[in-house]
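Pasting the structures here.
Nothing in this text is a laboratory measurement; each read-out follows from the coordinates by a stated rule. Not measured: the values here are computed from a predicted model. Cβ atoms are built from the backbone, for glycine too; each structure is taken alone.
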Structure P
Amino acid sequence: MSIPYQDETFEAREVVEEVTKLSAEQLDAFGAEMDAIRQRVIADLGQADRDYIHNVVKAQRAFEVAGRALFYLPPAWPLAVASLSVSKILDNMEIGHNVMHGQYDWMNEPGLSSRQFDWDNVCPGEQWKYSHNYIHHTFTNILGKDRDIGYGILRMDEDQKWHPYYLGNPVYAFLLMVFFEWGVAMHDLEVENIVSGKRSLDDNKALYPGLMKKIRRQALKDYVLFPALTGPLFPLTLAGNATANLIRNVWAFNIIFCGHFPAGVATFSEEECEDESRGHWYYRQILGSANITGGKLFHLMSGNLSHQIEHHLFPDLPARRYPEIAGEVREICERYGIAYNTGPLHKQLGSVAKKICKMALPPKKQAD
């Protein structure tokens, strides 16, 4: 197990090293307590959860309709962009991400089914569910298995071998943030493995039809159809749609990176996770994630991924439940000596930015 190097993480490093000494029996007991939380929430799912997601969907649609309508009024362009941005953020974060995790499959509603839902994003839902729901959530922060560590573009851990290419880490991170939906869409193509020779172009043939279909549909909607409907205001509407997509990309990137890469987040080797018990899986999810503190509106707009720890523990529980169980999860972690990483957005974001820059440089032993 490793914690990315940084000056302020010595205390967190000590806690993690102590946790590794937990016995198999202790990990089993810890896992049982996590299982109990999960079962209690499942047993309590009902009308309140149903009403919540329906209300969020209604709000998202209302913001989209308002945004599209306001583009017909040039002076209201900033309001149109703001409204459409909120719509896209809600669609991707609190609705799309969570619905495609199966959080509302128990409702048996086609519009909220993980098997049928697709989001306002150039990444096809089916491809995202494989790379995210399966690969990332199964192999969270296992080096060599979890391709979300750096997204195949960035060096985000000291155990990733340094190469002069990584001197561009800050630039790559900025570009990934600006074009985040495109980065997610290209994720399954494993471009870095094609470049290194570990994967061939032929290996991606099955992915191309779905990807191109989704890209065409999104491009037609945002950059042709809706701008054309506003007639002579086409350029303004086109710019507004592009700006809303940019805002959504920047927001999603920052929330996701603050939940995965701030100071104190651990990575694991494949050897550490062989024959992994359920308790160790829970333990790995906690140490491989971080939370962001904030109010109800902030949690809503983040898709409750501000509770990334709880999301990694229980990815298929409705995300609205994460705030209510976060205190209990933290208390259990404290009893077992497991670090619970949380902090305000500015602190986590600053920590991520610092790591991106540090990981761009060669390790000190190579630099000497």
Structure Q
Amino acid sequence: MAKILVIDDEKSIRNTLKEILEYESHEVQDAADGLEGLKKIESEKFDVVLCDIKMPKMDGLELLEKIMEIQNDTPVIMISGHGTIETAVEAIKKGAYDFISKPLDLNRMLITLRNALDRSILVKETKTLKKKITRNNDMVGNSEPILKIKEMIARVAPTDARVLITGENGTGKELVARWVHEQSNRNASPLIEVNCAAIPSELIESELFGHEKGAFTSAVKQRIGKFELAHNGTLFLDEIGDMSLSAQAKVLRALQENKITRVGGEKEIPVNVRIIAATNKDLQKEIEKNNFREDLYHRLSVIVIHVPSLNERKDDIPQIAEFFMEQICEDYKMPKKTFSKDAYEELKKINWTGNIRELRNVVERLIILCDKTITGTDVMNFASKATV
């Protein structure tokens, strides 16, 4: 069910549209002129507006401009008995979703309305996703280690220097990579992520470089690899310490020559990619064990950013816990809860072996199991799985 506003100075048309739309299970309000319609739009949010053009006090095109200023994501369908191509074009230029001439073809109007509602839903979902992405990319904390990382990112991001991010699992290495990309000159192009630990060694080369049809048994069609997908953008190689030696050799060649060759292919494909890599392993030790190529390490580690464990930045715990509190309560559509001072102190006492990821799980558990105010006793009782 959608909330629809019908604006038309002809009462018979308003009543007809209202009757039809309410029969279709929509909530409908109406207005007899542009000024009345504007007042309703200023006070309420509508999913779709149906608006006549020729009206007293304020015509439809003038009202359309006002709507675009107030609710520019609301689809506006213009209707007119004096429609011309010029009027329709002007309405579309000013932001109208569509233009329908009178007498109304009700079937066409219902189809247009349905399409407008689909668009409205997509716009809302896109805004929600963007909000979640932006929210999840926040780097929370003001401890000295985090301030140093933020300063480093500000210096490094505008360049094309390769970055190696080190740190334990759950510390936020992916978040640092996203910050580097978003503050770089490549932020209009994609950030493509590859988790090297999650892909079998026999498939990693196909994942990175793509393959031609028939390159191997299951290669039933050509596939574009991550290097090509990240062209002009950033390629984030997460857990690079788990990459096979054969794949390492190909990555090294790609970094040296800025060219790749698909598996089973012969053509060299130029790529312009910035590499950000991350690992929870000590790559120097992996080099000594012959598990990682030293020449690749030096190619990747132009800039090294070490992300501290949560135990190394416990002063940030109250701020991070509050951040997760707002995020989780919003996701669950629950009233926001609060932490008491002693709750923060108890959280600081925990040995966070799982780092930020573990803290988020604990905060989520506390939100679900505790009352409006989360106390130190609650933390001791319900965060026990996080305590060593």
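Structures P, Q were shown, and distance in nm of label points 7 Å out along Cα→Cβ at positions 114 and 218 at 2.1 was computed from P. Upon calculation of distance in nm of label points 7 Å out along Cα→Cβ at positions 90 and 282 from the atomic coordinates, which of the structures P, Q produces 7.5? The read-out comes from structure Q. If you line up P, Q by mean count of other Cβ atoms within 10 Å over residues 98-105, the top spot, with the largest value, goes to P. When mean count of other Cβ atoms within 10 Å over residues 66-73 is calculated, the result is 14.2; to which of the structures P, Q does this value belong? It traces back to Q. Calculated for structures P, Q, mean projected area of the Cα convex hull in nm² is largest in Q. Sorting P, Q by FRET efficiency 1/(1 + (r/R0)^6) of positions 26 and 290 (r between Cβ atoms, R0 = 41 Å, to 0.05) from high to low puts P first, with the largest value. Once Rg/Rh (Cα atoms, Kirkwood Rh), for residues 138-353 alone is evaluated on every structure in P, Q, the highest one turns out to be Q. Tell me which structure, out of P, Q, gives 12 once relative contact order in percent (Cα under 8 Å, 6 or more apart) is calculated. Label of the originating structure: Q.
Across the set P, Q, distance in nm of label points 7 Å out along Cα→Cβ at positions 122 and 170 reaches its highest value in structure Q.
Here helix-only ellipticity at 222 nm (-39500 (n - 2.57) for each DSSP H run of 4 or more, over all residues; to 500) was derived from just one of the structures P, Q, and that gives -16500; the source is P. One of P, Q was used to calculate P(r) over Cα pairs in 5 Å bins from 0, in percent, for residues 178-225 alone, giving 5, 18, 21, 15, 17, 12, 8, 5, 0; which? Considering all the candidates, the number was obtained from Q.
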